[in-house]
Structure 1
Amino acid sequence: MSQEPYVTIEKEANGVATITFFHPAHNSLPGAILKQLADTITAAGTDDEVEVIILKSGGDRTFCAGASFTELITIEDFDTGKAFFMGFANVINACRKCPKLILGRVQGKAVGGGVGVASAVDYCFATRFAAIKLSELNVGIGPFVVGPAVERKVGTSAFSQLAIDASEFYPAAWAKDKGLFYEVFDDADAMDARIKELAEKLVNTNPEARALIKQATWKGTEDWDQLLSDRAGMSGRLVLSDYTKKELAKYKDKA
């Protein structure tokens, strides 16, 4: 497999499209890849050849380790900071506004923005290895951008637990119990077989009904363009604080 970052889309004749993102650093995503991912989701939503979308990451292990720390530690001004945190905001909003149903495939750990992506799909599958963590508080920020998407799925209480206990991974079974993952499997092969089964069933249903189901399930999120922009601004300010800069300095050798 290529070790260069990428976003791809593969369309099958039956109308199922698979969007895959990848970065060699545990699928932690820089701004350019996040923009490409958001744009690919948006384009698939208007593509007449696409009926149902599967969203996945490349590789066998980590689903997504969040945003790129290599970029995070270089931020020196508010505008750059806000733009950085808008990366996952734009992906979440692209999923929200896409009129096609999106099935998520989470094969491994999801951290920070990765939990946000898993929360933004319409039906999320996972393996038992897909532990989740919102680690933002550990570096002096907070899961503000992904918060609305995560809270929408797991509720305020579980989101608070994730946000406050920022050092702990919560197992896939916990995430399923809270409503983030809908089905959890022992291995990726079993998960992929079930994803294929559901996707093939969905493409044979009424497309208008699917679109209306999506619209109904996302009711109440119409203000998220502004909300997530405001949240990105919150993180953009915090990343410039002395506390956060001190914490981020610890990661420079690891980034």
Structure 2
Amino acid sequence: MRFDGRVALITGASRGIGRAIAEAFARDGAAVALVGRDRAALDETAAACRAHVPSERVRVCVADVADAAAVESIVAETLEAFGRLDAAIANAGQSEDALLLRLKPETLDRMLSVNLKSAFYLASAAAKPMMKQRSGAIVLMSSIVGLTGNAGQSAYAASKAGLLGLCKSLAKELGSRNIRVNAVAPGLIETAMTEKMPAAAREHLLKQVALGRPGTPADVSGVVTFLCSEDAAYVTGQTIVVDGGTVM
């Protein structure tokens, strides 16, 4: 599939799944707006993308997506630079484990802000130009933990589960304008976040994976680009699980 002339905005593009998504879009010809808080890491993602598209088709946007005004500004800057917005990927995420009785209010607030509220902000800002275009795709990055729950991850699970309800609601709201909204729920993927898992917990989870291996960021990015392509023109309001057969 090709995205020549199309524009994709990816939050959490600094590394891991977000970087893989950005590279996949660039590889298929899209202009990309890369959003994150780590300028150095974003520059590395940008360099990888510029191996596939001209330099001026890659923009680096340093911002905290938990700030609604910052997200509005990023979308506005993307439109000014590229003239349109075809795909918005709400990939920014954060995980901090804590049992319920040890969960600090500030931890809960941050988890909901970064993982859930930021997706509201991005969808709201992106929907405006997409409605004028009468086309567009929004993808929300959830997790299998949002489907199953997990002890010690109540805040993370709640934030990721919230994305699934948001996905279905927005699909119904925006479908008449030919804007599709879907969610992706990865399982155990080799990223910096999963590298922090205790070895015993990692081994326990790996035993539940039918394919017998952890996934890679590329396993997820291929699904995201599919959902934003014309091949998925009749797919909306869905959650695609990418977990090697962990949840069945």
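Bear in mind that the values in this text are calculations on the coordinates, not laboratory data. Keep in mind the model is a prediction, meaning the values are calculated, not measured. Cβ atoms are built from the backbone, for glycine too; each structure is taken alone.
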Given a computed value of 2.9 for distance in nm of label points 7 Å out along Cα→Cβ at positions 138 and 154, which structure among 1, 2 does it belong to?
-> 2
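One of 1, 2 was used to compute mean count of other Cβ atoms within 10 Å over residues 114-121, and the result was 23.6. Which label is that? Walk me through the numbers before you get to the answer.
On the way: 1: 27.6; 2: 23.6.
Corresponding structure: 2.
For mean count of other Cβ atoms within 10 Å over residues 10-17, which structure out of 1, 2 has the highest calculated value? Don't skip to the end; give the middle numbers.
Numbers: 1: 15.4; 2: 26.6.
Largest calculated value belongs to 2.
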